[in-house]
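Each value in this text was obtained by applying a stated rule to the coordinates, not by laboratory testing. Fair warning: this is a prediction, and the values are worked out from it, not measured in the lab. Cβ atoms are built from the backbone, for glycine too; each structure is taken alone.
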Structure 1
Amino acid sequence: MTTSFADVIDSLPNGLHDALVHELVVAPAEARIVMDLDVWTGDLDGPEEQRDEYRRGRLTLTGIERFSLDVEEAAIEQGKPVMIDAETGGPGTVPDLWPSEPDDRKLWIFFNDWNGFLRVLGGQVEFEWGAFHQLR
């Protein structure tokens, strides 16, 4: 099911806070970005054994109009996923690339380990739970 950026983030137990990206595919010719990631589903107020629970999912952005990847250097460690945070609108810590566009048309993803952003304008988003094979 395709929906808005905010609807997907709001539907996840902790949004995309501290999600772990295993695979990222940017397909400009198809106006598509796909991420396989472990979403933090833990409950900080729940029993200790439930606080750090993660579940695999796939985030697919289609029909994107523009994107920006501002990562100076991305150190890759084989077998180690990259932690992210994500939200709609502009991140607030860097200039807004598309100030004339409404916040609900913008998504930012911050890659903690790389200290950089992937920002997306427009398009649709779909999220599904499950285990996936390589995205290629």
Structure 2
Amino acid sequence: MTGKMDIKTILGKKRILFAAGATIFIVHTFFFSFFIMDDAGITYSYARSIFNGKGSRLCEMSEVVEGYSNPLWLFLLGILQKINLFHPVWTPKIIGMLCSIGVLFLGALWLSEATACSSAIFFFLLPLALGLHTPFVL
């Protein structure tokens, strides 16, 4: 035995540790499932107006202005509204949670590469640290 672990063992540990950290993030997210930022309604309203052909306006009686801050998010929510797959609370939370898990994985991967550390610890510590940080979860 050379003292080094084989690649399958390392990858298996990374997956298990990442799943444990991501589970903590998901559980913490569900504690705030009732919470929605009031500014989110602005994007929902603009998405509805744009995808219903009314133009870039907050409501039907308002003038046309660009009052949203993230065009990609607006486009995604507008498409989901148009095909009736939009719920004002759950749809953004689920999409946000999936994107956050992807960011956590890429961050852990980058940390392990940047530090040239073959340990799987970053795949647990990063999701754990950010998963317990309420501003990241919201």
I have 0.65 for FRET efficiency 1/(1 + (r/R0)^6) of positions 25 and 57 (r between Cβ atoms, R0 = 41 Å, to 0.05), calculated from one of the structures 1, 2. Which structure is it? 2
Using distance in nm of label points 7 Å out along Cα→Cβ at positions 41 and 113, single out the structure from 1, 2 with the greatest value. 2
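Going by distance in nm of label points 7 Å out along Cα→Cβ at positions 65 and 97, which of structures 1, 2 comes out largest? Write down the numbers at each step before the final one.
Numbers: 1: 1.3; 2: 3.5.
Once distance in nm of label points 7 Å out along Cα→Cβ at positions 65 and 97 is worked out for each structure, 2 has the highest.
Given that log10 I(q)/I(0) by the Debye sum over Cα atoms at q = 0.14, 0.23, 0.26, 0.27 Å⁻¹, for residues 73-120 alone, derived from a single structure, equals -0.38, -0.80, -0.93, -0.98, which label among 1, 2 identifies that structure?
On the way: 1: -0.38, -0.80, -0.93, -0.98; 2: -0.50, -0.78, -0.90, -0.94.
Source structure for this number: 1.
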From the coordinates of one of 1, 2, helix-only ellipticity at 222 nm (-39500 (n - 2.57) for each DSSP H run of 4 or more, over all residues; to 500) came out at -1500; that one is structure 1
Assign the value 14.7, 46, calculated as Rg and Dmax of the Cα atoms in Å, to the correct structure from 1, 2. 1
Comparing FRET efficiency 1/(1 + (r/R0)^6) of positions 49 and 89 (r between Cβ atoms, R0 = 35 Å, to 0.05) across 1, 2, which structure shows the greatest value? 2
Taking relative contact order in percent (Cα under 8 Å, 6 or more apart) from the coordinates of each of 1, 2, which one would give 31? 1
